[in-house]
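Okay, got some structures for you below.
Read-outs: derived from the displayed coordinates by stated rules, not from any lab. No experiment lies behind these values; they were computed from the predicted model shown.
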Structure P
Amino acid sequence: MTEPADVEAIVRSRSAPVDLVVEHRFPLGLTPTLPEIWDLYETSKTVSWDPEDSALLAGRTSDDYPDEVRGAAALLWSRRAWVEFPGMAESEALLVRFCLEPAREVDAKYCLSCRAVEKARATDACRILADWFSGYVDDSPSADLVEALESDRVRWALHAEADIDASVVGLLCVEALIDLRLWEATVDATTDPTVRRFGDQMLVDKRRQVSFGWAYLDSRASSFEDDKRVALSAAADRTVRDELRGRRVSALLPPGPGRDALTLAQDHVAVVGAGAVATADEVAVLGLAVEECRRSLHPYGLSLSTASHPERGDF
């Protein structure tokens, strides 16, 4: 197997085309074989919700908040829409790769199709809340955040040189768990009833995504050999490094006016309970989530290295 460092260089190279997997999926296997994941898929179909449902916005307007808070909340919820949006393309890329790979279970393919829909719902919900406060913000005040949100996840999922199980560990397990813990903290701190309704709905989807990722890892882990565990551990490390660049937590962005604008907005929103925790608390939640990932990966023979942030230290 190609060493993880070599794979990373191959996949990240923008000068070479993506080397796609050779078609091996026929005949199609459509018999469910993973009952837990099949149940998650069935549940995702029956508990669907619509971010544009007028009942979610019923009862009040954001006019009760000062203009400064409304502007801060609009920026914060726009930022969340920017984070959620790439998840649609990532999910579709994973689904394509799963469909091309031989002997990948149909249960997982169906769940991935639902994940793309759920990421679209979350994007819409965040944008609707941004509009509800004072208007969706198109442009990030931080160029570092734009860079942090630009990822090679789609290339990783589609590239034949990259182990697709690495994307499972990185995106469906580690990233999904970190994302869930940050959202749980956010919703717990939210007192605004409108924002809370949206947050509760998104949490249902995100919990199901985490259950899917870890259940799928559990179904495959017994076949992992040592060299594969090295590659999957490297994928977990890569995901944490991406998070420490400020992908979700603004306080981890490099110092500058952009970070200051985002963290100030978040702290304004946290004070009034409109969908945020204080930035210092959010960093602590991220640290706990990383440690939870480390403990959860250990039974599968996977490790998560200590990652360091220039200002916040080790995670």
Structure Q
Amino acid sequence: MSFTIARTVEEAVAAMADGARPIAGGTDLVVGARHGKSPLPDDLVAIDRLDDLSEIRPGAGGHHVGALVSHARLMTDPLIVGSYTALADASALVGSPSTRNVGTLGGNVMNASPAMDTGAPLLVFGATARLVGPGIERSVPLADLWTGPGSTVASSNELLVGLDLPAPSERCGSAYVRLEYRRAMEIAVVGAAAGVTLADDGSVASASVALSAVAPTILAVEGVEGLAGLAPTDAAVKAAELASEQASPISDLRAADTYRRHCVGVMAKRAVDAACRRAGGESIPVPVNRALGIGAVS
């Protein structure tokens, strides 16, 4: 095995072009190897010292979150908590405290698990992935990035350097909730994120909803434009119906498909409700799961 420490993005990309796989926190790569899911790659390139990838900074029409920003930082960063609250909700639920301290947003995104917590909020926000390869940089909407469980459109020599988040609108709020059986080291049985903008009269002006763990990739719910004009309570009920109709879950050791289909509707309803409450000015602490008693109690 060879191990290279990259000092620049260009060095990392060059190593990847020669067959190395990037590693930062290693919370997916190392654990997967220990559990026998896949062996460690023959060649690794460490990217954890690329300081530019650890920044959260203003961008054109929004903000840029570097691929190396940790979940622990995302759950407390004032900008994320204030403007992209669903992402803070999700980051606060990732793994254990030790995992959140070393695990990165970029690793979560590129692992491409349909049960990832941060994916649904990012899809709701309309996030775009910024990929850098040898002599080229391109932006890919997250809706187009994931192609299936564990797979993306990125080539083996492209490095995710960050995600671009559009600027939030006025009177908007967001939330992410998930069904879980226990708090620590758990992944979502089902999860739902919602982003809502309210009109001056308190009705829903626009909304977006995305689901985790109920399809081969994170699923953007279609038809949510029909929530416009509805009162928040009615919008939450309609979102639940749409989520249950469009989910295509599997049965596994954690839940049956029929149970997941029902529960994802419940989670979508709760996510829209919490997003509307936040959009209306109510302060609901991060994460919503803990603040409202959703999910596991211990």
Structure R
Amino acid sequence: MDQLIKIAYAPIYAHPLPEGHRFPMLKYELIPGQLLHEGTISPENIFAPAPCLDEVILWTHDAAYLNKLKQQQLTAKEQRHIGFPQSPELTLRELIITQGTIDCCHFAIDSGVALNVAGGTHHAFKDHGEGFCLLNDMAVAANYLLKKQLAQNIIIIDLDVHQGNGTASIFQDEKRVFTFSMHGAHNYPFHKEVSDLDIPLPDGIGDENYLQLLQDHLGPLIDRLRPDFTFYLSGVDILSTDRYGKLQVSIEGCRKRDEIVLTLLKNKRIPCTVAMGGGYSLDVKIITEAHCNTFRVAKEIHQLL
């Protein structure tokens, strides 16, 4: 039977923010809109997740922190560290995005790959959020897979320009989850955590050197660890147009990055859940195009409908 590429998305992903806010929330409407418009996907590819259950969140996050989010008890300082003003809708959005990543895992086990239009909230720690991240969706989903015995050896491939500091911290003592972060050496977070493998990148690195570093490290890592599940955080803040990225990767280089990762995992028959991560180019059309390429590449490589 022909299989569909499954994509997690709900309108709540595009949460309204104060005017002039630097986070490009509009992209969460534009990505599925563009993919539908061009015919890459149809409405049948999209599913709307339910909110993640507290029990599942608590396999990763502290109860006191989850309670703060649910009761709207974050201090002004905590809200500044996160970068969003707290609201019941924002907390609900995070719970829905997190469940979307979990649901994508089931679809990926079935078809090879599934994608969340949002997610990749890798700056969320067990007991606090920061950097536009409240709950760590990939950490929650990885712990879900372990708890349900759906995977025993997981790699989180984090290619956002910012180090996955929350993810590294959460899994520092969990040998079944390997954290791989390839990120700007001189970028946020300025205090880095220790991933299982960190590849710090110099400012201004371009397509050729970036892609070569990725190939040099990722292929041998997959061969050595032989994971039975992977998460791929495909942030597009590596682009030369990004306000905060400090790198010089082109849109085509970013697309080739996705090809390298997803082709490798497909050839090794390792299921992969993909989440979009960051992207802060001033022109939201550039952000949207780079993210849409990830969906186009995934569909093409896996030959899904």
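Miscellaneous remarks
- Structure responsible for -20000, with helix-only ellipticity at 222 nm (-39500 (n - 2.57) for each DSSP H run of 4 or more, over all residues; to 500) calculated and labels P, Q, R on offer: P
- At a computed 58, 44, 31 (Cα extents along the principal axes in Å), which of P, Q, R: Q
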